[in-house]
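The following blocks contain the structures, represented as structure tokens.
Nothing in this text is a laboratory measurement; each read-out follows from the coordinates by a stated rule. For clarity, every value in this text was computed on a predicted model and none was experimentally measured. Cβ atoms are built from the backbone, for glycine too; each structure is taken alone.
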Structure 1
Amino acid sequence: MEIADKPATKQWLGVERYSWYALFVLVIVYVINFVDRQLLTILAVDIKRDLGISDAQFGFLYGTAFGVFYALFGIPLGKLADRTSRTRLLAIGLTLWSTMTAFSGLSRGFWQLGAARIGVGVGEATAGPCSYSLLSDYFPAHRRATAIAIFSSGIYMGGGLSLYLGTAIAGGWNASFPIGVRPFGLAGWQAAFLAVGLPGLLIALWVRTLREPIRGRFEAPSTDVKPVAAPQPATWGAFARDLGAIVPPFTMLAAARRGGRALLGNLLVMAGLGLVAFALTAWLGDPAQWIALGIGFYAITSWAMALRHDDPAAFRVIWATPSVVGLSLGNGLVCVITYAAAAFGPLYAMRTFNASPGTVALIVGGSAAAGGALGVITGGALGDRFAGQSHHSRRITVVIVALLLAQIPNSLMLMTNSFTLYSVCVFPMWFLASAAIGGASGTIVNIVPASTRATATASFLLFATIIGLALGPYAAGKISSSFGSLRIGLAGILVVVPFALAALEIARRDLVRREA
């Protein structure tokens, strides 16, 4: 239940102190989010050996198995966050993904680990929409992008922490319990999943204590929404309808309710994507990748068609506004590079330079975490500084410049045979790439109406997930498997950079026109 504002008696930097406290809690949640998500990477060598999987299959586990279902449930959960208590929903999601992380440690095969990763993806789909929406009501517009950027730093702190925890726990377990005397037959990588998953259940109780702010509390009265004091009626019934609009096979029933023409369109989309998935499987193999991705694109298309019929205003914001579409697509393509680097960066350092897991966790993981955390905050803060109250096109300029500069250290990392030079380039690469992501995240929350902010944020994250996460790691792994070189795999995906720049420029020009 949303509560009324309390008198602002204590402030820091012009914002209530409680808002900064809430931001701190949400950062902790996001750190846990990415510890659970990234733990797979530092344990890759042991997991690949014990489960007998290839680079392409590992890319599927890291990206597609997680990402498709993260995207699939992100939209209905984002819409649910627009209707009900966001703190309660976030606590439920944290409980689910922490439990499924622990279950990952009980996996004995590729498909079991894949099922656990799907569960992690469904639970984590609550984190972005709930947190972005909460922070937009904890912080006024002129501090909002900075708050979002600080929150987003949890991505990199969690990613770096996961490397340290994974190495320490797995290494300590294997040293203490040699093969043959391990409790319950668990390997070190399995113990690591159990150890990092279970504490999230306690953090979920902490999240539940946060106050629920009034929606749109900092929006002008003339905007699309006025502050409300309670969730909208029929919340869970609406959630069931939203779920039916995006989760197959209920999508066909939802389309049938809209009429025969809508059902025919839905079936044609399903048939077309099925043929594409079949062709890609025949060409490239890896049927699980293309079936999962086909289901993801079918679900998203079904949701967009349903949204156009049920909520034309939200459809126009999310799917028919060039600045929103361009920004979401551009950010998704940036994420192709960052997710592939996150998935295979530790493994690349260990293979190419014969670095130990402990060294990679300390030097590479630490530098990436520091660079990413500082970069995403800097990108958001620069966007706030240059944009002021209304010039949001300047935020996208920050994104474009950061993306271009990031390719300098990234290229050096992939060309060098020196571990020293590689290590030196990790910090600036992640600083600049994450500054682009921080700038994009700060832009999306400022250019959409308050009434659709959580849903639009879910859509923004959907692009990052279905394009960046479901395609980036798999593509890098597939190229690596085909050419026998992870260096070629990570270099090959840089082809997306020109397309990302083009999409971002379309978004920037649309905002310039609207601002004029």
Structure 2
Amino acid sequence: MLIVGGGINGAVAAASLAGRNVKVGLIDRGDFAGVTSQESSNLVWGGFKYLENYDLRLVRKLCMSRNRLMKAYPANVREIGFLAAMGRTAPFPQWLAGLGAYSYWAIGNLKTAAPRLLTPQTVGQLEPIVNLSDVKGGLEYFDAHLKDNDARFVFSFVRSALDLGARAANYVEMVSAERGAGRWRAELRDLETGAPLSCTAKVIVNAAGPFADPVNQQLGVRTDHRIVHSKGIHLVVDQLTPNNRVLAFFDDTRRLFYVIPMGRRSVIGTTDTRVDAPTDHVTDEDRTFLLAQINDRLELESPLTTDDIISERCGTRPLVVSSDGNDQREADWTSLSRKHEIDVDADQNVVTIFGGKLTDCLNVGEEIADAVEALGIGMEPDDGQWFGEAPVQSQRAFYRQARGMGLDDMRDKPGVEPLSDRLWRRYGRRAFDMLDDIRQDPAMAEDIMDSADYIRVELHHTAEDEMVTRLDDFLRRRSKISQVVCEEDIRGSAGLLEVAEVLFGPGAGDKLAEYYGERSLPRTREPR
């Protein structure tokens, strides 16, 4: 099996197939989760807004997927409240939104807290930051979100696939592929060294996300579906409200956007703009629009400006349409959902996954495995060991050890979660080795960068086990440092050189220069 594309779809396909004892190779021409899968809202939800289109079957499926993820990843996928302020731009009245929320709750098997309708006064009591001048009422309902970043969650499936015997490589592209004698022969290239590589496979899985159509053209495969692209952006600013809930508003075009908590930061977004390319960027128009919308709906001491933006996210959603239909009209396109479709070319032995979203990832992994099995690839029954966190017994043992050594008392940093919680959530069983390293050297529990919530032992673990090839892999995806710390603070941190030295050894200077280009580089770091 050769899987092309290391976003969420490729990662879960690799883990699912490796878990059934299939020989798997996974490649991505960038880093894992380096495109769409690193630009999500970090929400795990059943698609409340899809009720507008009466797509009850999809909502039901996504709610069940959300519930499944919450059960399998209790430390990583957590329930979170949504507070929606209903004003003049809301496309429907409060009573109808409430009816939808109770229906949504029931469709999801009542697995979250119950929704409730709110008066404007209650909205103001719960969130004093909300501008009530245009609020006619409110609605509170519940879904789930990722405690850590989306790209790290994707990498957990890559790590699972590796543990189950798969092979994976980032920064490797497929140059060409030819089929003969019942097998594919793919010519590959290592983009770090330029070295040519090759492999053979019985089946190719196209999990290239927004690039799925060009990959199929390269393979000479025709499919029933294709991709259209929708751009969504997020702006990261300092924390706007200390309450751990999502604020939901309708913008001037009557579309939902959110203020999403991310630790000591808030994430504002997302937009929905039709684009033609699989990648895009945040424009001045995007920033102006989002800032204007949020400034109108919040009571801030001073309006947010571009100077308040710490970082930006811009992703293109791969939305699925029929290949034989005409391009959707704008009105139809804005109602497209994040459903996925799997096309199988049984003559060529190519499986293509179109669309999808993080919430439905476990279903995608299982459906791809079923499609591959239908092509005649023998595999063992699915025992479910390819996903999920370590059992509760392991968790209890970890916390006992962490308490015994006083882990959470080893640093005094305001506004951050206990070290024991973070290490277990992010690393699971691997966190036991981190405890051993900290016992041997307490400096391993020290923060490595001034403004980042990241300790030295995590850095060494990342260097050994997390396939970091470029500095951005670490700053943006294995951690979320570059999303919550402004670039000037990262570049000025005395610990940045240590980060590069641990990750890249003698090549640290080159990797820093590659990341910063002509910009000034750090020259000193604090002694250990």
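Annotations for the structure displayed:
- Source structure (of 1, 2) for percent of Cα pairs over 15 Å apart, for residues 108-195 alone, computed value 78: 2
- Highest-scoring label, criterion being relative contact order in percent (Cα under 8 Å, 6 or more apart), among 1, 2: 1
- Answer label among 1, 2 for the case where distance in nm of label points 7 Å out along Cα→Cβ at positions 324 and 364, calculated from the coordinates, equals 3.9: 1
- Here distance in nm of label points 7 Å out along Cα→Cβ at positions 124 and 412 was derived from just one of the structures 1, 2, and that gives 4.0; the source is 2.
- Entry that produces -25500 once helix-only ellipticity at 222 nm (-39500 (n - 2.57) for each DSSP H run of 4 or more, over all residues; to 500) is calculated, selected from 1, 2: 1
- With distance in nm of label points 7 Å out along Cα→Cβ at positions 172 and 460 derived as 3.8, matching label from 1, 2: 1
- Highest-scoring label, criterion being FRET efficiency 1/(1 + (r/R0)^6) of positions 188 and 204 (r between Cβ atoms, R0 = 25 Å, to 0.05), among 1, 2: 2
- At a computed 17.9 (Kirkwood radius over Cα pairs in Å, for residues 292-507 alone), which of 1, 2: 1
- Value 24, 59, 17, 0, calculated as P(r) over Cα pairs in 20 Å bins from 0, in percent, assigned to which of 1, 2: 1
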